[in-house]
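Pasting the structures here.
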Structure 1
Amino acid sequence: MRLSQIMSADVFTTSPETPLTEALDEMHARHVHHLVVVSACHVVGVLSQRDRAMAHTGATVRDAMQADVISATVDTTVQQAANLMRGRSIGCLPVFDGDELVGIVTTTDLLELLGRGAERAAAAERRVAGRRLGP
């Protein structure tokens, strides 16, 4: 399965110059844990809920964001994305199609996929167990 099949296409972005408290308030209002930081049409960082500790008077998104952005493409497999996120201890991957930001995948997306897969496997097992064997 590819990231294009599970990514969220609604990517919320912010500017590096945005006051940090404003960006954190936006994250809270939108019920998201990550904002992709964009400057001059380029992704320059990711702000996460974990960066809340940096909030102080006068702080901007630039002061708290992670500038070393790890990203993926629409063709990246779910397994590759999970390994990348686990290996780097990050909570999201901005997803690109060429040079265009087209989505985001989070640990929540991966856990939801895993959960749905477990439900389907359990349902299939129940169907098999309920079948009659023989005449």
Structure 2
Amino acid sequence: MAGDLPDYYFRVRENGALVFRVDTENRQRRIEMDQIAVVNIRNGEIKPHGDRTLSDEDIEVIRNWMAERQTVLAERDVDDILRAVDHLNLTTQWAQSRATDEQLDLVTDSLLLAMHDLRGVLVRRKADRLLKGDQDS
């Protein structure tokens, strides 16, 4: 099992990760994780932990992880939105076929305001893209 472990472990947190070097080559043959850095995905910052100096290999592994993580997060954002579209469709079906008047009274104003706000943002952003496309032509 120890041979299958990666050399680095990334403990994910809100805007990045804590980076650990994994060590299984010790007398007790235990897994030891030594924190080497803190990573901030949003601003791309890599801070060595304590007075540690990161090697070129450390930096390369961390930058590769950051790039992969940003790709995963972007894919999740799109997936979350597509799930929201499905949920809106299910909400529409619920409102049309099963919702009671009391249930509709509880949710109608909130839904209408949220959908109005979303529609306004989407229309503005689409108009911006269309205008930009005309300027690029």
Structure 3
Amino acid sequence: MTINEIQDKIVADFELFDDWDDRYAYIIELGKKLAPLEERYKTDDHKVRGCQSNVWLHAFTDKQHRLIFEAESDAVIVKGLVSLLVKALSGHPAEEVAKADLYFMDKIGLQQHLSMTRANGLASMVKQMKNYALALQKVN
């Protein structure tokens, strides 16, 4: 699936919920399903700056030169938010990740329903993922 197809699927999944209490519960559930990040990546080098919660992000390329993201947070909603980003961006070429327009966040209403600090943290996570993509795109 392309990044846009995954985003469209995320939007469709969120349309199943009538209110934001249910959407928050779904985001938390997504976070619980996120694979744990190895302890060796929970370092300052992997910490996302600009997040109020602790968020660690690790990126590498696989044998097919696709960018793979692994992440974790110590806050349940933030862990769910980063899991959405991992779902949308992981498994694609670095060049596609770097250029991706992450429209799903606006379409599901995240910007309107997150606190200012969480919205800033989400923007920091996106920025860090795109920075990884730009750096790894040059390596491959």
> Who wins on Cα Rg over 2.2 N^0.38 Å among 1, 2, 3, i.e. which is largest?
Replying inline: 2
> Out of 1, 2, 3, which structure matches -11500 when helix-only ellipticity at 222 nm (-39500 (n - 2.57) for each DSSP H run of 4 or more, over all residues; to 500) is calculated?
Replying inline: 1
> Once distance in nm of label points 7 Å out along Cα→Cβ at positions 49 and 113 is calculated for every structure in 1, 2, 3, which label goes with the largest value?
Replying inline: 2
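Here, each number is a calculation from the coordinates, and none is a lab measurement. Computed from a predicted model, the values in this text were never measured in an experiment. Cβ atoms are built from the backbone, for glycine too; each structure is taken alone.
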